[in-house]
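Structures incoming, each one as structure tokens.
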Structure I
Amino acid sequence: MSNENKLLVSDIQRFCTHDGPGVRTVVFLKGCPLRCPWCANPESLEARQELYYIKNKCIACGECIKACPEHCISVTDKHVVVERDTCTHCFLCTGVCPATALQIKGRWYTADELVEQVLKDQEFFDRSGGGLTLSGGEVLAQAAAAEILLRRIKQLGIHCAIETSGFARWKNLGRILPFCDLVYYDIKMADAERHLSVTGQDNKIILNNLFAAVKEGANIVIRLPMIPGRNMDDDNINALIKMLLPYNLPVEPLVFHQLGKNKYSAVGKPYEMENAAVSKKEDLASIAERLKRAGLKVIL
């Protein structure tokens, strides 16, 4: 069966309370054009199904070694090692793993299947004012299928939100805005070259899309991930204030944590933030106060 008009999903989390109003079901999509080193969802970066290895589940039985046609799996120190460069993603190893330590990360869903998942919690949505949040990865990377889902959910009277970096062609954002009650819009850095050096892309498209979305009357909350040693310096904070003031949008500084650290090894990616300090509450409070004094509406 073709995957056209389907969404590639890395995870579905229910009963969430930090990704929009009320109790929410958050659907995490796979595929993102940015490579922010602090990303908490590395399993959602690649726009394809991936081999996912949960180390603490592994019993080192060796069944995966027998099943691998490319001979790219070995056992070292009672744990599986996968040579990711030679793995062809046949996923035969996942079918023989008795401990489910090897899994396929990423599943294709139709809109009907996702609507069914979301409706499981409609009673909680009705009571709390909650709903569906599409996160990622990057929602706009699967805009056509996301539009179909959001349209269906809106027709059912359920609140819809998205979390986006804004890095996409305008038509991808513009086509789903009519079905979004709330847009969380990430802004990392004000300077284009600095944004490019850290995330792999500059921010010109991001800022152009933000301006266009504001003109369309979208309900936007700007999220500012605050990363020690990366973007919490005075130059960036001052530049962000100058850039965001004309928009008159609420801003939400976000704390940096390392809760996604173990997921990097699970998908065979290096974790660049190993030695980075987590954001301190007092530092975040200080930045929030600074933003308020400058005239921005701050959400904490």
Structure II
Amino acid sequence: MPVAPPRPKGLPLNALRAFEAAARLGGFAAAAVELGVTAGAVTAHVKALEDALGAPLFERHAQGVRLTALGVRVLPAFTRAFDELGLAVQTLRVEAAPRTVHIATLPAIAQLWLSPRLPAIRAAAPEITISITAMETPPDLKRAPFDFNLFYRPTGERQGLAPDEIFPVCAPVLAERLTGLEGLVDLPCLVDSVWADDWRLWAKAAGLEAFSPRGPVFSLYALAVEEAVNGAGVLMGHGALVAAHLASGALVAPFETRLRLDRDLTLWSARPLRAGSPAARVAEWLASGG
């Protein structure tokens, strides 16, 4: 009778994914954040993988972990493999739901730049559904389920949609109290926690070397913009994000000095968007300025 020997067990995919993420990112905690699990889960997966292999992949130290020689040798192949798997999964998602476009973007861009453009896109292409996820840092589009993202990146790095130009803005009633640059000392200056250095950069360009903003700090730039509209203080505006408020007259720019930063509002995809696809149509519409 035929012999059917037991097949060798394969290595668990989740454990391999945990190893690759921890090795690429340099630690179990960082891998846990990317994978959406706990650091303990990553540790358990890696330990199970090492036990199955009978060989260590990491050296454990009080300061963290470090790849063994074996881990260093195999990491590039696993990174390429999971990148390809991520792109294949994204292709599958697109083919399964071709009329849905998934966008990842900075919260401020989502609220102040992207959201005002959505009604026109819906009117022009009602068959397309746009899903938006706001996050503080750009996701790895080789792994994450997004068609493209919108973030500020160094100039020339990706497809630039708008330069990042900064300058003070405020409500018209507050602008009436500003007779010159020195008047900023007597008014609240609204500060965004992510772009906290913008006031210093602009003040230096304007010749106010010793100027230090005095006012509340916001963790949401869109909220700071609304407070500027409400007359709460002077805000360092980012041109692309306050353009609509300037056009409506809700905000004004009381000074001529504008500082062009070495970064742009950019659109980027990990793979070429198929011509004529919903994602390509939305991307082209955004790039054209609507």
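What the table shows:
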{"quantity": "Winner on distance in nm of label points 7 Å out along Cα→Cβ at positions 51 and 83 once structures I, II are ranked, highest first", "calculated": "II"}
{"quantity": "Given 18.5, 57 for Rg and Dmax of the Cα atoms in Å, for residues 91-250 alone, calculated: source structure among I, II", "calculated": "I"}
{"quantity": "Comparison of I, II by distance in nm of label points 7 Å out along Cα→Cβ at positions 179 and 267 - largest value held by", "calculated": "II"}
{"quantity": "Given -9000 for helix-only ellipticity at 222 nm (-39500 (n - 2.57) for each DSSP H run of 4 or more, over all residues; to 500), calculated: source structure among I, II", "calculated": "I"}
{"quantity": "Origin of the derived value 0.00 (FRET efficiency 1/(1 + (r/R0)^6) of positions 203 and 275 (r between Cβ atoms, R0 = 25 Å, to 0.05); candidates I, II)", "calculated": "II"}
{"quantity": "Of the structures I, II, the one that 34, 25, 17 was derived from, the read-out being semi-axes √(5λ) of the Cα gyration tensor in Å", "calculated": "I"}
{"quantity": "Source structure (of I, II) for FRET efficiency 1/(1 + (r/R0)^6) of positions 99 and 259 (r between Cβ atoms, R0 = 25 Å, to 0.05), computed value 0.60", "calculated": "I"}
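All of the numbers you see were taken from the coordinates with simple rules; none came from a lab. This structure is a prediction, so every number in the text was calculated from the model and none was measured. Cβ atoms are built from the backbone, for glycine too; each structure is taken alone.
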